[in-house]
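Where a number appears in this text, it was derived from the coordinates with a stated rule and is not lab data. Just so it is clear, the structure is predicted and the values come from calculations on it, not from any experiment. Cβ atoms are built from the backbone, for glycine too; each structure is taken alone.
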Structure P
Amino acid sequence: MSKYLSCRFLPVILGTSLGLQPLMVLGQTPVPNPTPPTTTQVCPAQLTGKINQIINKPNLVRSHWGIIIEPLASGQTLYSQNGQKMFTPASVTKLLTTAAAMQQLGSNFQFRTSVVREANNTLRVIGRGDPSLDDAQLARLAQQLRQQGITNISKIIADDSFVEGDVVESSWQWEDIQADYGAPVGSFIVNQNTFTINLAPVAIAQPLRVTWDDIYETRLWRIVNQSTTVAANQSSGVNVTRDLSGNVLRIRGQLPVNANPVKVTLPVVDPSYFFLRRFRIALLRENIRLGETSVGTGTGSQEIAAVQSPPLSQLVAKTNIDSDNSYAEALLRGLAFRQTRQPNQTSVSIGLNVLRQTLTSLGVDPASYKIIDGSGLSRKNLISPQALVQLLKAVDKTNYKTEFRASLPIAGQTGTLRNRFRNTPAAGIVQAKTGTMTGVVALAGHINPPGYEPLVFSIIVNQSEDSIRNIRQAIDEVVVLLAQLQRC
């Protein structure tokens, strides 16, 4: 059975020789047979002192902490530390993006990918930035065409004009856009605009064998294979990077001769042409011959085939539970769909304007955040803990509060919290969005202490010299305290 190594971990292992097994364990090790958690009563009057003891430990005292804890139903503040100051938020940014999308587009909104007929046996596919588009949906498009008796197409045009602007945010860091979590986002997002290569050991001292899941991608890349196969049971570590030229993949590292193959996920460079390559495969499987392909626009308006994304509520759940960057970026661009487009405006700039207007209407202080992208990958994003608490309280008063709350990971159970808070009093009663990047750890969401009223909280840590693991552990200690809060 092959192991799976996502390129999202590659920047972490640059210049290291980490083994495969440590890379697979990103959170707490799952507890197979958890014992009932022990609880301690925490009174509101004790909360400040107990939290300060945690965040003022010697290894954390130089870290920049921002914390706000409030009851959901009142304006009372139980604890605040730098709550109004700005922090680099990482993926808790997705809370703002998804809330604005739900407010503006509605929980039943769906992205639509259409095929329209042009002259001269030409078809045009209109991409509208559906982040869920995949090979299965392309197969359905091809089947619809075949059912109409289409067996030969002279030309297909990929119309990528619906989502305008750069497919990669200019402030994203180079190592991020080399990873699958930094894949480009535009009118076409197929298989989240990623592809895979497989690395397998061969004879000792020989380079790893490279194979491709997609033969079309093989022709586009030049491989510089500087990896090697080592003796059995030696350490494992592989590193795949893209050169500045964009079409060179450089493979470094090693796998033991007895290791399982490793699958590496990488971002595509050209989303529209990647779509055309994948759609050609879907057409061939339906015995539909295709001549030319190109990227451009057209004049035809007769839709002859279409596929739609799941409802927005499901897309928001995918965005927040899995902290999916491409979904978040697609939702930000989706905010521009119903707006009048002015010259030189991009979908992102329009989406950001709508996001700010929407959050202001919800009661979030516009001076308490500055957002550059929809996912939180940009280090130019700034958010205060206050803004996140204001947002969570505001959303709880909307008609989509149930869907939004359901989109947040549950402690010890789902998404990015599935391996956190296990065997603690917080398990199952915390729903919160995580945020993590180098120098940033964040958590914001809801908690329902059995002995107290429902709470909202926001915790962001920046500029720490300690490890992400230790900071995350300290944040979790604070949240466990909240889970034990009692009226006393």
Structure Q
Amino acid sequence: MLKLLVENKFPLTLIILHLVLGVLSSFSAIFFIVYFYFFIFSSIPYVVRFRNINSYLSVFLVYIISFEMLARMSKTSPYIPYEVGKYIMFLGLILGIIVENRRGIVGYLMLLCLIPAFFFDMSGQVQFKDYIFNGIGPINICLAIIYFYKHKFSEEGFKILLRFITYPILSVLGYILIKTPDLSEMEFSLGANVSTTGGFGSNQVATVLGLTMFLIFIFWVNRWKYSGNRMIDMGLICLFAFQGLLSFSRGGMVGGALGILIFVMVIQLSGRVKKKYKLPNLGKYVIIGSFALVLIFLLANWITDGYLLLRYQGETVGTLAGVKEKNLNALTTGRLEIFLEDTALFLEYPATGVGVAASKYLRDTSRGTVAHVELGRLLSDHGILGLLNFLLLLFLAFNLFFINKHPVYKAIVIGFYVIGVYSTFHSATRTVISPLLIGLSLVWVIELKNQKARETKILHQ
């Protein structure tokens, strides 16, 4: 199955296939469950064969873990576990690291920083599910860094990898479009809107919608083949933006916008090497894209009776009524308060932290609330080693400017890194988006020198 999808010559059919899968899943989870396991078992022969693992493992991983959101939305548990993306990423990356002998030393150091906190619990209340929910995400970041660091991809292989991240999110879009009520009959408010995200957490859904908006934008401005029709590509960008805005979850959409902004900035700053590399002429695309996004925002704001603009201005029911102060904590929907309480725990237990997942049981005001800011959780749960883990993650940013020479690929991976790290500040590591993007930010795209080489079907060089 994986081989058929990779070698498909009609990308529009894959887009339609995944939209239809999402639509069918909105009526019954059985459609997705059957497809999910059929894809896995029919693809295993191409993944486990040693001679093919370099060609298919990465594509298999990014594709199957990107279905995590659809599995959660369509309530497939226990047939497809709620944390399936984390499990598959964990096992798949370990397999890849062993078979391909990957040696991302910074990732190993970061992993060592996380291990001690798994052996104690200052709260005495942590359960096994807490370890899974809070612990696997940071570990997957480390494993992704180890596996993807300077992992070589051909140009065509890298584009395939990007496409296969978007396809499962197309299914999410199809699901949402069916589940969203008639907009003219909806009553909008200043809170996150689960009615427009399939009844599931708007923050997580908006994160993947914003990411896919960014990815399709990359194909569009570079004139790479996505659907095969540039108008359809632009239409998909607008649709993802519109649905993401209606979620009223700002973090995910800001992440996508940040990725686009970073890409444009890096390309523009690469003007000196335009003669050496064929770079997209961003002027007209920025004008068209900006105009389209402004219109979409105005349309969404009109549909929501002006609540969308108020939401992005940080207003709440309390601030509008004058009974609540408009401050950073209100703007971040309580995230700042949780972060400050986690920081207080770090100062109380600086050497060791309180143990993995224990912080939520030891806070005062936000006791029992899961952390949304991964840095705060690293500090409170892991102490000084958690801080070191995060500093090593920041250190990796220096590599982004040197691994890839081509400005386009450099701009993409820097965008991945920024979105990946930024998402940990509004949704921690709840989804696999952060580990995946941070890992992919470290890949090395090998530029092919002749047309014959470009036409090869080998994904990795």
**Fill in**
Comparing distance in nm of label points 7 Å out along Cα→Cβ at positions 117 and 237 across structures P, Q, the largest value goes to P
**Message:** Using distance in nm of label points 7 Å out along Cα→Cβ at positions 205 and 229 for the comparison, can you identify which of P, Q gives the largest number?
**Reply:** Q
**Request:** Give the label, chosen from P, Q, of the structure having the highest value of distance in nm of label points 7 Å out along Cα→Cβ at positions 61 and 445.
**Result:** P
**Request:** Work out the source of -1.04, -1.09 here, i.e. which of P, Q gives that when log10 I(q)/I(0) by the Debye sum over Cα atoms at q = 0.20, 0.21 Å⁻¹, for residues 349-428 alone is computed.
**Result:** P
**Item:** Read-out mean count of other Cβ atoms within 10 Å over residues 189-196, computed value 23.1, structure in P, Q
**Value:** P
**Message:** With helix-only ellipticity at 222 nm (-39500 (n - 2.57) for each DSSP H run of 4 or more, over all residues; to 500) coming out at -8000, pick the structure among P, Q it was computed from.
**Reply:** P
**Complete:** Kirkwood radius over Cα pairs in Å: greatest across P, Q for structure P
